[in-house]
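Structures incoming, each one as structure tokens.
Since every read-out is calculated from the coordinates, none of them should be taken as a lab result. Quick caveat, the model's predicted, so the values are computed rather than measured. Cβ atoms are built from the backbone, for glycine too; each structure is taken alone.
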Structure 1
């Protein structure tokens, strides 16, 4: 874990999403949590050195952002869609998957129950804790329920998975058009330090590269459709993007699977099928 400003600490080097915490004059606010329970317990011990944990903010509905939340005793804040998705998750399947992440995890997952958000928002909300302001802004793209968290006094934004900095981008349920709009919203923020969902810290200079890659993905699948490919043919044959970026920490060997998921979702997006048959 690294200290990036006077009061902001972040972790970018373990399996799962980037997460971090902010120390305020009235306790600590945690933004996202580790995927592995053993890492969550290490983080819990670290936070205890800095003060009482007051709130947890989850930035999206994927399990790498909220699994570790259960190992903390604090109310959770998130987009309303995140709460809905957590409560709809098949926990037996989820626990079985996370239990395969290492030898310590199965024991720590016994009796697992999610710590679902109890405070939710749709477009956004502002949280005041001590001498710090946390602005939660809905920014759909990677999922319909993404949020960026701006810590005004520190000049820092947790962008969630709308930024994958120099690692492979997951588009398995993305709306690329909304994602590009959210990148422009990030560009307009006054804060300059970005904590991406995955990869090392970055700033606004990376927004062009991230946006170009999303657009390239969209055009790549679109050309396959224009050549008459069925969805199954596209999934099987559109593999050229596989090695553009490395996979993030703990995702070795997953690139072919991610490519298939990305192609399948973008095919549905471009043809108005699947989750894209209904309006976000």
Structure 2
């Protein structure tokens, strides 16, 4: 049975009987599917979805809008992780049958927990602050996994935030959210209309900007990143636009052997973020 149900879980959404949603034609199920599949609908409703107990456990309490569980996961939480149930006591949760959970899940093997969250809001000023730390500036990345990996690795490397061009892949894409492994809750990010203006703002704050570029003359480890540092990473296939790369204070290269001409965007970003992290820890 559903416990601690608030107004967001209308009785009309339930099936007759045990209170569990068992029909894939249920209005609430159709809404969840729309949010999973349509970026425009997620944007209009200012929400995003995350799956799995880990993502539910780590979600900021004030972001949580709705929670859906299977009976199996509910019983597991009661036995092993009562803190999660306490966390969502104000929101409540709705039970879904295994079939319905599979319908609303973005994965082949659903984890039995789905959470609908309100989107956070950050400003460029919030992220940049006094200009100290490491920032990632991403232009037109298109692979959800790359963006999610950069967010996750960025948390590990202690970056201050991620600044993205409007044509970068949707950070709320379910694949991106899954790849962040919860780091999306803790790494500030923003999409900006004009990336060049944001790069200029970083420079005004004393942040040195570095473009990962094939024309770089110096290797990435030859620079000092102990002050405010921003790494510019471009599209997976085409790299940075010339006008964006030209705004950087320096071009840098990542050395490669054999016939490899470039690295995956997330791998390149990881190398740079952790070099900055290494230098700051010395």
Value 1.00, calculated as FRET efficiency 1/(1 + (r/R0)^6) of positions 158 and 230 (r between Cβ atoms, R0 = 30 Å, to 0.05) from one of 1, 2, is from structure 2
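With mean count of other Cβ atoms within 10 Å over residues 22-29 as the yardstick, tell me which of 1, 2 scores highest. Don't skip to the end; give the middle numbers.
Details: 1: 20.1; 2: 15.8.
Sorting by mean count of other Cβ atoms within 10 Å over residues 22-29 in descending order puts 1 first.
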Suppose Kirkwood radius over Cα pairs in Å, for residues 94-141 alone works out to 14.1; of 1, 2, which structure was it derived from?
1
Comparing structures 1, 2 by mean count of other Cβ atoms within 10 Å over residues 166-173, which one has the largest value?
1
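In terms of FRET efficiency 1/(1 + (r/R0)^6) of positions 70 and 206 (r between Cβ atoms, R0 = 30 Å, to 0.05), which of structures 1, 2 is highest? Display every interim value, and only then the final one.
Working: 1: 0.40; 2: 0.05.
The maximum falls on structure 1.
Computing mean count of other Cβ atoms within 10 Å over residues 134-141 gives 21.2 for which of 1, 2? If you can, show how the numbers build up before the last one.
On the way: 1: 21.2; 2: 24.4.
Only structure 1 yields this read-out.
Which structure, out of 1, 2, was log10 I(q)/I(0) by the Debye sum over Cα atoms at q = 0.11, 0.14, 0.15 Å⁻¹ derived from, given a value of -0.68, -0.95, -1.03? Display every interim value, and only then the final one.
Details: 1: -0.61, -1.00, -1.14; 2: -0.68, -0.95, -1.03.
The read-out comes from structure 2.
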